[in-house]
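Student: In the part that follows, the structures are each spelled out as C-alpha cells.
Derivation of every value follows stated rules applied to the coordinates shown; laboratory data play no part. None of the values given here were measured: they were computed from a predicted structure. Cβ atoms are built from the backbone, for glycine too; each structure is taken alone.
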Structure 1
Amino acid sequence: MGEVFNYQTDQPEPWLTTIGDISVSQHWVMTPSGPHPIRGSVWTVTDMSRYEESISTAGIVLAIIFVWFCLLGLLFLLMKDRKLVGYTQVTVQGNGFYHSTLIPATSPQSLMHVHQAVNYARSLAAAA
C-alpha cells in the first residue's frame, strides 16, 4: 500500500484502519484505484449474510446407531448446525470516485468489527 502525505506538514500519514481493500488515514482513503480525499466521502454498509441450518452429521450417525435400540434415536435428527455465510458489502463514494468491497462474514463479531471500522471512517470523514 502506498504512502500518502499530510497536505499541511508534508509528512507521511499512518493508516488508521483497513476495511477489506480500503485503507483510511486522517485525510485520505486509499482504494485499489489510488488515494482520494476523505473529506465529503459517504460510507455505506450492507449486511448480506444469512444463517444456514442443516442436520448435524453427528445427529445422523447417532440416529442410525440408536434407531435399532429404540425409536427415540430419531430425536437425534433434530440436532442442527447453524452456520453464518455470506458477505458484508462496504462502499465508499466521494468527489469523483466510488469503490465497493465484499468482506466475508465469518462470525457475528466480524460483522460488528466491520460496522465499527466504517463508523470510525465516517467520523474521520466528518472531522476532515
Structure 2
Amino acid sequence: SSIGDFVEQTNAAIEKAFPGIRMVVFGHLGDGNLHYNVSPPADRTGPEHEDWFLGLQPALNLLVHDAVAAFDGSISAEHGLGQLRRDEAARYKSPVEMALMRRLKTAFDPLGIMNPGKFLSSD
C-alpha cells in the first residue's frame, strides 16, 4: 500500500504551502479510504480568522485532490461525490467516466427530476 507515502508527501506539501496548518488524517485503512481534516494554525483560530481560513479551502482542496490523483486515488468514497465536490469531478474523472455517469443518470432518471443538478452539473 502507498498510504504511508501519500500521507507523508501530502502533509509535507500542505505544510510547505500553508505553514502552521494543522492536519488530522483519519479513515478506513482497510480499504485505503482517508479523510483530511485541516484546521488553521493554533494562533489563527477564532471568528476573526474564519474568512481567512475559508479563503484557503479551494487551494487546500486542490493540493490534496491533486495528490490523491497522483497516487491513483479518488476524491470520493463511501459518501459519494456529493454536491460539494460535484464540479471537481470533471478535473479528476476522464471524459469517458463523465459520459458514463451522465448516461447512467439519464437511464435512471430520464425526466431529470431526481435531485437535478446535485450529482452532475446540468451542462
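Student: Here relative contact order in percent (Cα under 8 Å, 6 or more apart) has been calculated and equals 26, so which of 1, 2 was it run on?
Tutor: Going through each structure in turn, the value belongs to 1.
Student: Something else about it: To which of 1, 2 does the computed value 20.8 (mean count of other Cβ atoms within 10 Å over residues 24-31) belong?
Tutor: 1
Student: To continue, here is another question. Work out which structure the value 1.00 belongs to, where FRET efficiency 1/(1 + (r/R0)^6) of positions 48 and 112 (r between Cβ atoms, R0 = 41 Å, to 0.05) was derived from one of 1, 2.
Tutor: Details: 1: 1.00; 2: 0.40.
The read-out comes from structure 1.
Student: Could you figure out which one of 1, 2 the value 49, 12, 11 for semi-axes √(5λ) of the Cα gyration tensor in Å was computed from?
Tutor: Computed on structure 1.
Student: Among the shown structures 1, 2, from which was the value -14500 of helix-only ellipticity at 222 nm (-39500 (n - 2.57) for each DSSP H run of 4 or more, over all residues; to 500) calculated?
Tutor: Working: 1: -7500; 2: -14500.
Only one of 1, 2 returns -14500 for helix-only ellipticity at 222 nm (-39500 (n - 2.57) for each DSSP H run of 4 or more, over all residues; to 500), namely 2.
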